[in-house]
Structure 1
Amino acid sequence: MTLMLASVTGPAEAELALETGADIVDMKDPSAGALGALPPDIVRASVARVAGRRQTSAVTGDLPMLPDTVREAAATMAATGVDYVKVGILPSEHAPDVIQALQETARSTKVVAVLFADLTPDFALVDACADAGFAGAMLDTAGKGAGRLIDHIDFLSLENFIARCHARGLIAGLAGSLEAPDVPRLLPLKPDLLGFRSALCRAGNRKSELDPQAIAIIRGLIPAQTSRRSATENIDWRLQAARGYAVGHERDVKTDRVFIRDFVVKARIGAYSHEREAEQRLRFNVEADVRRPDLKTADMREVFSYDTIRDAIELILARGHVALVEKLAEEVADQVLRDARVLSVSIRIEKLDIVPGSVGVEIKRERAKSSANVHQLFPGLAETGTPS
């Protein structure tokens, strides 16, 4: 489950963030830098306004990598009563010392390290944070207005960062001028939280006030963590499907087709040894049949983005050599079908450098009808097979 973190400037915005569904209320001064710190009394008042209804966090400021300075700032912010203290870790030979200096604070408060994607972050610091007892690590951007997170770091690196955090038992978060179209692209990486400020403000200006409509768009893109209880909560729908029970009729579902055509990339692919030594061109044509959106709103909440298909292709290829084009097609299909709105996907992959013309494979994969029907009526269905 991915949580939505909303950065606020004080008690009034904290209340608005609560009303509009934020999972974590984060205290920050956007006018004072990437991790501008609010005065402790404002943070304390904001925590009091939240009153335990959600988790809270606060940043310590854009501080130099001086152990004593950072430790004092973290202790001061921890005393306000926030659940998490976020500490910026800049590239520096002193970064390990700063992390070590926070070990005592981490014993009593959940400390989250913030690394910066636009400053060549050292992922080895994740291990140092885990050793010091930190609760988590995030990737953010230091230069606001100089591009979004995914402008500075590729999806494979994001996947590796999240995996490294999870391997050490840390919360993994992503932030950095994220916009609404970025959300469905990042969710498949399974971060524990996504952080926002600019996307929640009027006109996307992080220094302006929060905009309830903008918050609603982001909230609508991230599945809510709260359970929706109903009379169906104790039904194991996969067991019912195994007994021949089906909800609705898939043929009644209206669909649209989202596609990528003639998408050519270079990759290391093939079973021969020489195919490991040089890249070759692949051409992808992918069509996904998705449930037709209601389009009651003119934003990203109701649509399946073609970026999701492109990201799946690029991420799988970035992981390394693929022996079989058939295996590649299966992996892309599996990734695309993870979105519950996708009912079926057709994938054609052609190798363009083997013979005059092209060779390749074409597959079509469908979501299991029982699963699709259940998702149709219960879009919050969890992986365990019960509505959540």
Structure 2
Amino acid sequence: MDYTGFLHQLVEGMQRPEPEQAGRYLIRFAKPGQYEACLLELSRMRNEHTHLSMVRSSRLARSIIAPIHCPEVLDPYRDEITVEEDMQISLHATALHNKPATAQGVPWGVKQIRAPKVWSVSTGHRIKIGVIDTGADYHHPDLRYSLARGINLLNRSLLPHDDNGHGTHIAGTIAAANSTEGMIGVAPRSLIYPVKAFDHNGSAYVSDIVLGIDWCVRNRVDIINMSFGMKTRSKALLDVVNRAHQAGIVIVASSGNDGKRRSIDYPARYPQTISVGATDKNRRIASFSNRGAYVDVYAPGDKIISSWVQGKHHEMSGTSMATSHVSGAIALLLAKHPGLSPSEIKALVKRATVPLRARKSTTAKSKVRGGEIDALRLMQEGGG
């Protein structure tokens, strides 16, 4: 492959004026050697073409990411590369219950999954959890001992500070450790690595998620929490999720808030993830939660109080909130049994559940499929 020619075409595609704004594209190479060779040529040519400074790369996905006005200029290379439009992806929290709240020690969801009954055996000590989200509030009293440095993919010179609230909420449910004035999360001695991929509006691109997973693999996290999703399938996202799974990382993803019975969002729909639906205080599937055969496990996700930006607390609902309970429960398990593989953990999670209750409108004969995660059962099933 003529890498110089390819990069010249790429520059032309980035420069060519079009009436509409440039789209973002993920360009994947079929073979690892091609990606490495292109990267070498890219670093050599960056000095002579300022446009190439905008090109980002993911070694894990064997991809480069570039804003291109005219992707057709890459057509001569289509036998050796795959060009995929960079799609937007959104967080899985509903705006219905996004309101200030007061912290209450151990929140109801943490109690419902019986996490406190496990703390005498495991608190998730030293388990590293990559939370790909809006960042985290580094000054929050609940998270003082729970946050590692992480990365800000939107501005690499800054810490991944949360300017939205969603990421802090997720971090609190997983690992808050403020027993005196604030709240306690599911795995209070686990360590959150905030990966800021989403902006203040809670919006991100697939390429940001790809780069976030790439960072998590390189930094050897144990679990990745992904409380977001999209309706369309992305080959680049599937590819990088698969590689993280092969690297031994457990990926927990929210199923989505559309109340669907036969469909869930990506990446939760990929078999390499543990897909999570949401329940309420009565162990019924929350009305907004996607459900059905694609959901692996359910967890509390309705009216969940957790940490918020500026040291506050908020109540939120969504499969996002359910996902953080599952990530925390897995951290408790992994701290006690570090040798378990992602596939073994997924099997244990699906087995170690308590039955769900049917909604009143459901006929008595129809059994509700799936169960709610139970941290104590998970620990017992895991052998401890």
Structure 3
Amino acid sequence: MIPLMGSINDSIANIFLVGIMAVVIGYVLKRLQQPYLIGYIIIGICLGQYGFDVFRNEEQIQFLGEIGIILLFFFIGMEISLPAFVKQWRVAILGTLMQIIVSVGVMLLIGYYADWTLARSVVLGFVIALSSSAVVIKLLEEKSLLDAKVGKDVLSILLTQDIAIAPILIITTLLGGQSQSTTEITLQILGAVIILTIFLFLYKKEEIQFSWLNSLERDHEMQVFMAIVSCAAGALLMGVLGLSPALGAFVGGIVVHAARETDWIHINLHPFRIIFVAVFFISVGAQIDLVFLKENIQIILGLMLLVFILNQVVNAIVLRLFGSKWREAIIGGALLAQIGEMSFLVCFTAYNSNIISEFGYNVGICLISLTLLCSPLWILLMEKLICTLPVVYRR
């Protein structure tokens, strides 16, 4: 048996190991009524370079995780009706702006006493202001809240934050002193114009038809490849124009939602979404340096508590101001309390621009990962808190 095992490719063994751990940990989490994403992060921690160091190619894992994010954003777009989203523009835009302004303001205050640079304070404010679409949408699905008012409000804020990642990355780059060429700026402006044009067209048209796609109704094999092309087209276009590929996939998903003949795309891509989104969270867990986390646990836990409380309060107030009941506002604030996956990209950009040090980068990675990991527990805590409130405050 030993020679036989030695002939097995490491990648195949890793796939088998991840599958077994996903089944075992997933079963335990299901019995505990916790989302599977916690299990994916735990798998990443155990098998990453700071755990048992099973993964030999971290870049490949991260690349597969990026595909998961692109697929996730494509599915998000497919769930969005643009006219319905526009109706909620107040809570979406004003809520996002308030979150960013308050987060940056708090970081500026902390930075003043900690002697941080202006650039570092602003960037860290950006980092903690972004919530996780991957986590929240999965939780909304599991809690059957996507069609509820709180679900729609939370989703509109998440989508606005996802769109805001493009200007945030540009500002981060400029704060780092890295000037962009005229060509890069022109391409990014062109990308923004294309997105705006598509949105205006779909808002006015509401529904579009691709009659020629009816010919694929019984051709399952071609449907799979057409579904992949539908997702990848927007991602590739926005990537070429210097914007986020995930944003491009999101726009592509909105276009697909507006078309009648493309319901089969959701069916064909759903298995890919499950696999690659799982890989993304595994890659998140694999980046957690357990030694660094242990040595700086007090700092990181303190920051994590600050992030949860700050985001909880700000988002709950925003949702309450725009018509939610206190119960809905508290649940919505809890759903948006963690730091999102796009903040990894902000941290990476800030680190490459010398805005934050290696220590700051590692703190950021651990902080984002732990808020993602602890988000379901925080939501459960807020749900328990609501049950203890007087009846008047639950309305």
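Brief remarks follow.
- Origin of the derived value 18 (relative contact order in percent (Cα under 8 Å, 6 or more apart); candidates 1, 2, 3): 2
- If distance in nm of label points 7 Å out along Cα→Cβ at positions 37 and 301 is computed and equals 2.4, the structure in 1, 2, 3: 3
- Structure from which 22.8 was derived, mean count of other Cβ atoms within 10 Å over residues 269-276, options 1, 2, 3: 2
Read-outs throughout are calculated quantities, based only on the coordinates presented, and are distinct from any laboratory measurement. From a predicted model like this one, the values you see are computed outputs, not experimental measurements. Cβ atoms are built from the backbone, for glycine too; each structure is taken alone.
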